[in-house]
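Input: structures, listed below.
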Structure I
Amino acid sequence: DSFCEAVIKAAPMHDLGKIAVDDAILRKPGKFTDEEYEKMKKHSEEGARIVKNVLKEVEDAELKSIAVNIAHYHHEKFDGSGYPDKLSGNAIPLEARIMALADVFDALVSRRCYKDSFSYDKAFDIIRDSLGTHFDPALGSVFIQCRPKLEELYNSYNA
């Protein structure tokens, strides 16, 4: 349906705001200082502004709304402890709750300059343990049910 298609199109834009974050912070191999973390957290609001500007000529209002919401709210947490607005539960747009799962899963199973990749078992354990706190429990349960397909997909790109 159109919602799913819009999420698929918008998802790759979720971290566009990181272009406004200093490369030294983005590439830092260790833990962020409090000041660096505060600068990093601004990428979601900056990303929403950038996405809105990039898509201003696009006529598809649903795509624009979904893309801006994903960029802005994908670091919100189901229990209200996320950022930038500390939204909780269903106040977080559905598209952002979906993106949060995909973004964290990708971060967990991917190697970064500051960490090794986690196994699928460990990644799914972390997600399962975070249902109701970080993630929407209903969406997270569906995500976990999709594990075989997700592993197949990741393995096909990382073969």
Structure II
Amino acid sequence: MARISFEELPDHGRLWIFPCSRALSGREAEIFIDTVHSFLDDWKAHGVPLRCAGELRDSRFLIVGVDVDSELPSGCSIDALVNQLRTLGSDIGVSLVDHAPVWYREGTDIRSVSRSQFRALAGAGTVTLATKVFDTSLTRIHDLRSGDLERPASDMWHGRAFFRDQVTA
């Protein structure tokens, strides 16, 4: 078994974030993460087990990390992960590999909308520079540990893209 806890991964480890198109229910989340863990237990690059971890956050974000000091994930191993998640997503009725939506927090809820919808929400004042948004493009464990997954729009690319007239240099 190559799967380890997230705490054991080095800060410079590789990271992937897969947002679920909807929140997973309690039992659904259990089945989901058990299936992901089963895959990660056998995940290999060129026949070598990957030291890796996976966890579900906020019932919406699958976080997968790899210790790149032990073995680098190969293109084929990454493809295998993505294909497994596509199949799993199809089985439970969610999309897991779509990074196009904007993910943001509204109260205690996490919402996802298209970029054009987010722009309209920004124009209407429904979302602001203070709105917490999610950056699913993080690639290093350090960035996740630093709190970079969820930050105010003003601190992310969202501020520059959707609030240009409000962002000061």
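Miscellaneous remarks
- Each of structures I, II was scored by distance in nm of label points 7 Å out along Cα→Cβ at positions 6 and 110; the highest score is held by I.
- Across the set I, II, distance in nm of label points 7 Å out along Cα→Cβ at positions 54 and 134 reaches its highest value in structure I.
- Among I, II, structure where distance in nm of label points 7 Å out along Cα→Cβ at positions 78 and 142 as derived comes to 1.9: II
- Calculated for structures I, II, distance in nm of label points 7 Å out along Cα→Cβ at positions 30 and 94 is largest in I.
- With distance in nm of label points 7 Å out along Cα→Cβ at positions 14 and 70 derived as 0.8, matching label from I, II: I
- Taking mean projected area of the Cα convex hull in nm² as the criterion, the highest value among I, II goes to II.
- At a computed 19 (relative contact order in percent (Cα under 8 Å, 6 or more apart)), which of I, II: I
- Answer label among I, II for the case where helix-only ellipticity at 222 nm (-39500 (n - 2.57) for each DSSP H run of 4 or more, over all residues; to 500), calculated from the coordinates, equals -10000: II
Here, each number is a calculation from the coordinates, and none is a lab measurement. As the structure is a computational prediction, the values presented were derived from the model and not from experiment. Cβ atoms are built from the backbone, for glycine too; each structure is taken alone.
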